[in-house]
Structure 1
Amino acid sequence: MIRLAVCGAAGRMGSRIISLAKLDNQLKVDLALEQKDHPKLSIQIEGLTITDDESKLAKVDCVVDFTQPQATLQHLSKCILYKRPIVIGTTGFSDIEIKTIIKASKSIPILLSPNMSIGVNLVFKLVKDLASLLKDYKIRIIEKHHIHKKDAPSGTAKQIAKIINEISGKKIEDIQSIREGDIVGDHEIIFDSQFDTIWLKHCAKSRDIFAQGALAAAKWLVNKKSGMYSMQDCLFTK
């Protein structure tokens, strides 16, 4: 049984991770963590009391974090202290913050992904193939999310642009971000030439795809050595 801590337990993603973990007999959420002064502290969620006591991270096997950059780095420091692996689904990190995470991976296993969805990670692989074959095509990205999403472009869109840049040398400047309604997450990559247009699109129907991916990542990461890992490693590395 893998004992989990969920950081951001009262949020949309955190609450779904806790609910879905209850359906997996390999997992048990022992800690529902939120920031100090959070309005839902001490409230029960799936039989757990939401707490801000970070010292309890010492008693779990793996940490799953879907919060904000500053909070994630705070939790990361505790994971280093207690030698606990951490799955990070938080987005919106600065370059300096990413360097902090990479440095921390020398001490503990860290899986960082802008998108935990299995489907989206398949899209990442397809983007690599298309970018290597369609080097003369103009490429643009459109991403749509709910009105509450704070970062734009999305972490997923940035990762797609990064993959394209690494494979083809093209820096994608044309990323359109749309924030409306309660859209879970849509990403569209358009490869355009004078002869044809190719669309690659992924639409998330439920946040459960991210929660399921995060739980799969936690199960995969828990016995790994210190290092920096991605969802691609989790899904496609034996």
Structure 2
Amino acid sequence: MDQINKAKYISIWIFIVPFIAVNTCLILITQFHELFPNHEDIIHNTIPYFDGGASISRTARPYPSWLVFKPAMFLTSFLLIKYWLFNKSIVSFFDKDHKNIKKIVYFGIASAIALTIHSIFLGIKFDNDIYKLFRRVVMLMFISFEIVAQAYLVMTLYSFRDKLLKYINKTYLTLKIYLVSILIIVATISIPIISLPGDNVMGFNVKYFKHALEWNYFIGVITFYLLTFFMWKKVD
């Protein structure tokens, strides 16, 4: 089935493109300071995956970081739309009337649109509380829609897993289920913490926790697509 091959190979790029882009921005802003005309944008001595020293947007929005970040996110959004449409065809092939088909497509494409909107507005300085809230809401929508789409997809594939024995490695489908479950649990536990007002609460630095969570959650979300690449077998 050609759609399976397309979904398999597009998924690896959905992992590679944002992974390279985000980490390139991090390396640029922490190691190549001479490239940044505004010295206030420079960041020193941080590995945010561990210490939460900077958010992803903090590393991506200054010039020239956004020259890497924005095109990469636009490309990722396009690949995401193609990916979810391919999965619609795959699910329809095995069960054309499956109740989750529309949900998978809706939430998957909605996440891609939210990522595009977030990328467009990243770096635009506008000192307004409503604007800042808008950016946060768009980013939250991207993450929420993405996780919901992933959850519906793995549940759907698992529901007719016996029909997929010829096409998938079941171990990776199981890993995807575990991954999505962990992402949902982490989000549920973390939301009350990151919603706390202020940067320090009873000696706990909420800001650094938010940043470290953001970087590692990002890795978790895109790892879903890496597992997709290994899950599908090449179909002749």
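No value in this document is a laboratory result; all are computed from the given coordinates. The structure displayed is predicted, hence computed values, not measured ones. Cβ atoms are built from the backbone, for glycine too; each structure is taken alone.
Tabulated results
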read-out: Which entry (1, 2) yields the derived value 1.5 for distance in nm of label points 7 Å out along Cα→Cβ at positions 130 and 154; value: 1
read-out: Which entry (1, 2) yields the derived value 20 for relative contact order in percent (Cα under 8 Å, 6 or more apart); value: 1
read-out: helix-only ellipticity at 222 nm (-39500 (n - 2.57) for each DSSP H run of 4 or more, over all residues; to 500) derived as -11000 - corresponding label from 1, 2; value: 1
read-out: If Cα Rg over 2.2 N^0.38 Å is computed and equals 1.03, the structure in 1, 2; value: 1
read-out: For 2.5 (distance in nm of label points 7 Å out along Cα→Cβ at positions 146 and 162, calculated) the corresponding structure among 1, 2; value: 1
read-out: Structure (1, 2) behind the derived value 6, 22, 27, 24, 15, 6, 1 of P(r) over Cα pairs in 5 Å bins from 0, in percent, for residues 82-121 alone; value: 1
